[in-house]
Each structure stands twice: as structure tokens, then as C-alpha cells.
1. Out of P, Q, which has the highest value for FRET efficiency 1/(1 + (r/R0)^6) of positions 86 and 286 (r between Cβ atoms, R0 = 30 Å, to 0.05)?
2. With Kirkwood radius over Cα pairs in Å, for residues 102-261 alone computed per structure, which member of P, Q shows the largest figure?
3. Comparing P, Q, where is distance in nm of label points 7 Å out along Cα→Cβ at positions 126 and 302 highest?
4. Ranked on FRET efficiency 1/(1 + (r/R0)^6) of positions 174 and 206 (r between Cβ atoms, R0 = 25 Å, to 0.05), which label among P, Q comes first with the largest value?
5. Where does the value 0.95 come from, among P, Q, when FRET efficiency 1/(1 + (r/R0)^6) of positions 214 and 270 (r between Cβ atoms, R0 = 25 Å, to 0.05) is the thing being computed?
6. In terms of relative contact order in percent (Cα under 8 Å, 6 or more apart), which of structures P, Q is highest?
7. Can you say which of P, Q returns 26, 53, 20, 1 when P(r) over Cα pairs in 20 Å bins from 0, in percent is computed?
8. Can you spot which of P, Q the value 13.9 was calculated from, given it is mean count of other Cβ atoms within 10 Å over residues 6-13?
Structure P
Amino acid sequence: MKALLRLHPAVIFLGVTSLFNDFSSEIIYPLLPLFLTGTLGASFAFVGLIEGIAETTSSLLKLFSGYLSDKTGKKKVLTFSGYFVSNIARPLIGLAPSPVVVLLLRFADRIGKGVRTSPRDAILASVTDEGSRGKAFGFHRSMDNLGALLGAFAGFLLMSVAGLDIRTIFLLVFIPGIFALISLILGVKSTPADIKTESKKVSLSLKPFKKDFRKYLFTVGLFTLGNSSDAFLLLKAKECGIADKFVPLLWMLLSLVRTLFSVPAGIVSDRISRKKVIITGWIIYAAVYIGFAYSTKMWHIWTLFCIYGFYYALTEGVEKAFVADLVSEEVRGTAYGMYNFIVGILALPSSVICGLLWERFGSLYALGFGALLAVVSSFLLMSVRNEKDKG
């Protein structure tokens, strides 16, 4: 607790903002396919189209918003604008009369995510030094995951216990959305990141960045190419006999582990080496994927999902903290834009590759491919050097 109290106020309030935002988002996300297909009569193909367009848009905007935040110095403004757009568009889905309107609102929601993510990451980096940056990003990811966990549970209670219909539940997410915006307005003041720069270094190009940052982006991109959607792991869970009604509990277990261990992982990365923590996470990922490939019993699945949470805890915040270690203050927004863009844009082909391998050769080859790229990426990451990173 003392360690958390020593965090910069902006870090704490951005964490609270993320908690309420994800609380709102995760109430809707699991129910959206049911609403589209059951209430509005959309096809499964249209559901896929909505998510594909939404995530691609988000990835592209993360790149441009990071660059824009460096050029204008308006990082808080961009962060607030992104959260505002998402938390206004999201509850309006409850009023949508057709799948096309849902597409437009989901598009707006992801525009908000794309606009806010890179400037927000730059703010987190700007208010921390290298000795506490891992803890700060770990805290933010922990709050994010806690919001997701509580949101999923709230959605279950509102539907199963309170008996509310989906439209009413969607409208109610306006409430946590308002709290997210209030937290951001009151808690995040001007920061060192809110500085306009005329530096020639700021451009949508890799040229201003040192070789090690470019190598890091390539390495993260290679890992991401093998990091397919967790939906495939849920499919494997069903193959091993996990009933549909227990899938939300399985997902909550994963979120719980991520929430509990993100901050400790960040603290460890501050004290030893970000690379060592990330590599440990990637090796766990590889081992877990091989474990899923060979799993046959339900207890295998529960155990593996628990261990899988450690991969997330060790990497989600620490990977972002390492970005800040490798670049200068004046181009951090752009750097986070590039990092977020690479991770986001490669998510689609990674899942397509996994799906094709699974369909043609089976789960062993599909999951084994992800494990192989994780191991290769771990070796490549060893060559990335940072002056203050002793790894």
C-alpha cells in the first residue's frame, strides 16, 4: 500500500479512470454479439465485420494520436477527448434500431480508444522516472483489469439476478462512464508531457529513433504475430469439457490473476531489468500454449488459465514502460503510437493464421506456432540495449 501511495497523483487518477471505463466496456462487450444476433437479427459475418473495422480503426488512430500529441503538446486534451467519445457512444448502443447504427456507434467507441491510448501512455511515462515506471504502468494495467473483472461480473448480475434486458443494461453503462471522465478531469493536471515541441525529431517516421527502439518494435511485432485471440483458448476449453456457463468464471480467473500481479511485476522490472521480466512472460506464454495444445482434461484448462494470467501481468505494463526507457521525452507520444499500432494491426493476421492452422492441422500446430514465435522473440529481445537497463 505504501508503494502505491508514492505513485504520482496522475498515475492514480488515470488508473481510476481506466477502471471505470473498462467497467463500462466489459459490461457491454460479452453481451454485444447476443444483442446483434438475437435482438437486431444481424448475421455472424456482420458481427465479425463490426469488430474488424473497430479494431483496425483504433490501431490506426493510436499511431496518429501519438504523433499529434507530440506536435501539439495536448496530451491531456486528447486523452479526455478519447474517453469522452467512447463513454458517450457506448451507452447509445442500447437505443440502436439496427445493426448499422451499432456499427457506427462501435466505430465511434474505438475512435475514442484510438485517440486516447498513446497520449495517455505518454502522460504516464512523463510523470515517472525509470525507477518507478514499471510500477506505474503495472498499477494502470491492474486497475484496467480490475475494471474488466468487475464489469463482467456486473453484467452477469444485471442480467441473471436483476433480470434486466440488454438494452437497459447498455444504457446503464453511462453511469460508470461519467465517473471515468470526472476522475480524469479532477485528478490529471498539467504534466511534463503537455509541452508543445517544434523539434524536427517529431515525425511519423522511425528515423528519429535509435536502433534499439526499432529492434524492440520488430521483436514485439514478431511476438504479436503468434499471439492470437484468446478466443481460441476458450475453444480449447470447450473441447476439454468446460461447460458454457463456466466460461465467464474462467475469464474472471484470468482477470483476477492479471489484477493481483501486474503491480508486483512492474516493481520487479524497476529493480532488475524490464527485458528479463518481459522474456519471462513470453516464455510462460510459450509454455502455456504448448500446455493448451496437449491438454485433455478440465483441470488442465483451469490450471493453464491461471498460469496464463502471469504472462499478462509480467508483460502488459512492463512492455509499455520499456518503450519510455528507449526513447526521449519529446517523441514519446509518437513512440507509443507506433508501439500500439504494431500490436493492434498485427492482432488480425495473428488470429487468421492461428485459425487456418487449427482448421487444417489441428490445435497442436496452431498453438505451437504461437509458442515458437514467443521463444524466437525472447532470444531477439536479448539484443535490445538500453543504457540504464542492466539486462
Structure Q
Amino acid sequence: MHPSFHYQQDTLLCDGVDLADIAASQGTPCYVYSKKAILDQFHAYDRAFGEQRHKVCYAVKANSNLGLLRLLNEAGAGFDIVSGGELFRVLKAGADPAKVVFSGVGKTAAEVEYAINSGIHTFNCESAAELELIDSIAARLGKKVRVALRVNPDVDAATHPYISTGLREHKFGIDMSEVERVYARAKSLPRLIPEGVSCHIGSQLLDTKPMMEAIDKMVALVDRLRADGVPIKHLDLGGGLGVAYTPEQVAPDIAGFIGQMVAKAAGRDLELMIEPGRSIVGEAGTLLTRVLYRKMTPQKEFVVVDAAMNDLIRPSLYQSHHEIIPLRRNPLGTIMADVVGPVCESGDFLARDRKMANVFPGDYLAVLTAGAYGFVQASNYNSRPRPAEVLVDGGAWSVIRRRETLEDLVRGE
């Protein structure tokens, strides 16, 4: 549990704010984020680079709420986007497009044109065909465009298969055996400026050894490309550092990781870029929910809550673990139960066979470490309005997204 979330006399607080007060005011389910926790993580990355030229580009896909994007923009962050919609969001948040990198394997022509006209820093390209598309659109617009090739370094990230991206069987990037040929093609296209090299091997990495292996390969590639006359100016090493979802897990040390990265690239006059997402916002968020029922079957016990897989799909989709704790601790011991929601799916669970506090209908619970890939993956499945989002700033809090209404469910139909 992040220090911003802590018990004081059996009451769970977020930076001094009683979370039960937020739950009572805004209803549940409700996402709550700590401004302090987000900024502490961002500054940990930014400071770790020291004098090294760099950009810390927050991965918008982790959590794209405008309030959080504005917060990070004001702190000096750049942004890593993977869609035209995310570009729209960061520009709406006041971001400098010159600090935006556009990643993703399936950019459309409309998205490419939007990004070129907006003046983004770089496209992280994933195929030769994408280079041809960008060049043709840039020619029509009369502009030159910076590009980097996302390289697939064939490194096993040792993470969940859905969020591992750096092996040859994955859809991402250009194989190392092909990359120099594709750079030669990029160099020959008149509207492209191939100034960067990019890679990203996966997400929720608790062991940084695979990332160090990938960095070694990328630095060696930069040296070869420069020797071949490709004017590489920046190296984008992606994101992926994990967070502690269980008390036993230990998140990687940001300063130590960045220090190793800087040392490996030393003496090459490169701007280093990194794209953290989960490690900035993951531990900074919690999902508040209320117990509806206790249900016993011959097989097991269920705690039925008002949050469901449509609010937080990670346990169902990734079999992920989130600690679940009460907003008010009681002395009544523990139970073993499944924590489930109201959605009509057996896959609708937040925890299975979990030893947890002995809670009762009406009690509030906090589902911890829910700041990343929580609300952004929420849906209206079962015609459930999506939850409110709240930002805690010191001893005060504000709503940064209102709860959807029933009318919102049919808007546009």
C-alpha cells in the first residue's frame, strides 16, 4: 500500500482525507487518486536523469483522465500516446505537442494526419508499410516528420503474456534482423527524418534484468546505425516498470534503474526518452466499493460488492491481484471469501479465495493499486454507468470526472 493511503486510528485515509467521507459524498464505486503520489513518482523519474538530456513521456493509456494529464503536464511531463483520441486528450490538457510521441502498431491515415498537423515530436513506427503511409501523408501536407523505428529485441519480459511485447511472436516492433534494412528505407523516403530508435518489451516488470538486456541491444544498434550514416539523436526505451500489487512484491527502484540506463548510453550524445505509465499512477489510485451482501453456498462464501468487472477488469482479464481492505477496521477477525460484483458473469470477481477482513453489508472497501488500467478499461457492460473519479490534493479533494447517469448510457443512440 502506497504511503499516501494509510490507517489512522482504524480509519483509512488518503493524504489526510477520510476515504469514507468521499464514498458517502460521491457514492460507490468511485476511483480516488492521490496528487502527491502521482507527482512523487513522476519527479523520481525526472530527477534520476540528472544532467542527461531526457524526456519522461507519461504513457497515457495507463490513465487518461484530463485532470491527471493536466497535473503531469504542469509538472513538465511529455506524453506517449497510442491513438488519435489520446492525442486529443493531451492537447486538451494543454500539452506541448513537441513533447508527444505516437506509438502503436495500427495507426490510421486520419490519426497520422492529425498528429502531423498537431506537430508531435516523433512517430514510433512499427512496420515498413507505416513508414510509407507517413511519408505519403507528410508529402501531401508539405511537411517533414521525425520517426523512430520500434525494434523488437526478442527479449523475454517474464510478465503476463497479454502485456509482454518484446518477443518475435508478438505483433509489436520490427525484428532486429530486419531493422537496419528498414532504417535504410526510412532514410530514402524524402519526408521522413529517422532520428530515433525505440523499444518496449512489456509491462509490470519487477525484474529489470530483461530491460537491461534490451538496452544493451538498443545501444549497440544505435552505434551501428550511426556508422551507416543514419542520424540517430534519441533513444526511446519505453516503459514497463512494475508496481507492488501484493505486500510480498517489491517495485523496482526508479533511481537505480534510470542510473543504469544512463550509464549504458554514456558518451553517445543521445537524448534518452522513457514512457512510464503504471509506475506513475498505479499505486496512486484506489477503487472504493460498498458491500451489498454476504452469501454462503455449500462450496464457499461470497462478499457481493457494488463494484464489478466493468469498473475494474484487471482481476478477470489478467488474473491480477489487488489488495482489498476496509475503510474502517474492526476487531472481528478475518474470513475466506470471493469478492464479486453484480455483473451477470461468473468471471465478475475482484478477488477469489481471499483472506480478508470480516465485513458486512453497508461497509466500505478499498481496492488498492487501481490507478493504472482501471477506469480506462471500464465499460458500460450490463448498462452500468461508469464511476466517478476524485483527486485528493493535500487535505482537500475534488471530482475530476462525474459519475455517469442513466441518460449518459443512451446518449448518441
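Bear in mind that the values in this text are calculations on the coordinates, not laboratory data. Computed from a prediction, not measured in an experiment: that's the story for all the values here. Cβ atoms are built from the backbone, for glycine too; each structure is taken alone.
1. With respect to FRET efficiency 1/(1 + (r/R0)^6) of positions 86 and 286 (r between Cβ atoms, R0 = 30 Å, to 0.05), the highest-scoring structure among P, Q is Q.
2. Details: P: 19.7; Q: 16.4.
That would be structure P.
3. Result for distance in nm of label points 7 Å out along Cα→Cβ at positions 126 and 302 over P, Q: largest is P.
4. When FRET efficiency 1/(1 + (r/R0)^6) of positions 174 and 206 (r between Cβ atoms, R0 = 25 Å, to 0.05) is computed for each of P, Q, structure Q gives the biggest number.
5. So the calculation was done on Q.
6. Working: P: 27; Q: 20.
Answer by largest value of relative contact order in percent (Cα under 8 Å, 6 or more apart): P.
7. Value 26, 53, 20, 1 for P(r) over Cα pairs in 20 Å bins from 0, in percent corresponds to Q out of P, Q.
8. Q
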